Structure 1
Amino acid sequence: MKKYTILFWITTIIIFLAEGVMPIVTLHNPMTVAGFTSLGYPVYFITMLAIWKAIGGLAIIIPQVPARIKEWAYAGFGIDFICAFISICVVAGFNAGSLLPLVALVILAISYVSYRKIKKA
């Protein structure tokens with residue numbers, strides 16, 4: 001059980017930092033705006049997505065959050081990563097950069113599976 005706890009915290013902290021903290025920190029960074037607009041998304045989408053990512057990051061990292069809320073946060077991040085992969089592939093084609101959302105999806109899946117193992121025990 002201890003290995004699942006360690007695995008959960010490592011992967012969850014990675015997701016929290018990458019998806020819960022970084023979008024807020026880089027909210028109006030010119031590179032962020034350029035990246036989103038190059039994919040065809042409006043600028044206001046950056047703020048909306050950053051707020052939801054911060055809420056989702058807090059939901060998965062705070063132990064007192066109810067399990068149902070955590071499940072929704074995991075689902076939201078999963079949808080986000082899949083949509084990011086598709087958006088990048090459609091606009092820029094399949095390349096090394098398009099694999100980053102899939103790597104994040106794998107880390108998210110490991111976090112989720114370890115969360116379920118801990119919850120089951």
Structure 2
Amino acid sequence: MTGKIKTPNGELNIKWDESCQILPVIKAHPSLAGIANHIQGEVFFYQYELDIPFNGQEKEVFERGDVVYWRSATDKTKFGILLMYGKTIVGDGTQIRTTSAGIKIGEVIEKDEIEWITTRSELKLV
């Protein structure tokens with residue numbers, strides 16, 4: 001995996017978080033594709049085949065531009081890749097927070113471009 005997210009408008013570059021213990025499992029995939037869901041403060045796409053156990057690095061509050069591996073707290077078959085860009089509707093709306101815990105795997109270099117990705121856009125992490 002080269003560390004790029006292909007969008008309908010071009011490519012976003014990712015700086016991998018090499019301290020992330022689950023990153024080698026994610027990078028072992030040649031690519032991960034999905035359909036974007038855009039909600040206030042984040043863009044995400046589901047990845048049902050990723051089922052990577054958490055390892056103690058998970059948290060719920062992130063920084064602008066973070067790329068996050070996420071697991072649903074309510075559906076044990078639902079996983080995703082999240083691109084965080086702003087205050088989310090979760091919690092009190094003052095932080096960049098996920099609905100359930102996730103692990104930072106990297107950071108999008110072109111942070112300002114995340115919010116322009118629209119729902120139903122095809123995304124591919126390569």
Structure 3
Amino acid sequence: MSYVDGFIVPVPKKKLAAYRAIAKKAGKVWRDHGALEYSECVADDVKKGKWTSFPRSVKLKGTETVIFSWIRYKSRKDRDRILKNVMADPRLKKMMNPKAMPFDGKRMIYGGFKTFVTA
């Protein structure tokens with residue numbers, strides 16, 4: 001079964017174009033190193049729940065939207081290899097200055113997941 005890295009990111013609406021530009025470049029880097037799929041999705045039908053929700057998970061502000069993204073790999077072993085190469089790639093290093101990022105990285109949620117069901 002494949003392996004997936006998942007992310008939830010709060011992005012200021014006025015910085016969506018800058019985020020998209022970075023995401024396109026990052027997606028190319030991941031795919032160049034062997035990721036099977038790289039997807040970035042902007043919230044469309046995402047309501048703030050009473051107890052839990054995507055907006056609550058990142059302490060979403062009124063001027064922000066939620067980005068839900070994932071990167072799919074052949075396996076955890078492939079992911080570990082690819083991630084090591086991606087983090088060493090000079091194209092990505094240029095984009096990784098925390099002060100220049102178009103979102104608050106401290107509120108980003110991420111993790112690695114084993115695929116459980118594929119339909």
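Values quoted throughout were computed directly from the atomic coordinates according to the rules given, and no laboratory measurement underlies them. Only a predicted model underlies this, so the values are computations on that prediction, with no experimental measurement involved. Cβ atoms are built from the backbone, for glycine too; each structure is taken alone.
Quick check on the output: 1.17 is Rg/Rh (Cα atoms, Kirkwood Rh), for residues 23-62 alone, derived from one of 1, 2, 3. Which one produced it? Present the calculation step by step, with values, prior to reporting the outcome.
Working: 1: 1.04; 2: 0.98; 3: 1.17.
Source structure: 3.
So helix-only ellipticity at 222 nm (-39500 (n - 2.57) for each DSSP H run of 4 or more, over all residues; to 500), computed for just one structure, reads -9000; which one of 1, 2, 3 is that? The partial results should precede the final answer.
On the way: 1: -25000; 2: -1000; 3: -9000.
Going through each structure in turn, the value belongs to 3.
Going by distance in nm of label points 7 Å out along Cα→Cβ at positions 55 and 71, which of structures 1, 2, 3 comes out largest?
Biggest value here belongs to 3.
Just checking, which of 1, 2, 3 has the largest value of mean projected area of the Cα convex hull in nm²?
Numbers: 1: 7.4; 2: 6.8; 3: 8.1.
Between 1, 2, 3, the highest calculated value is found for 3.
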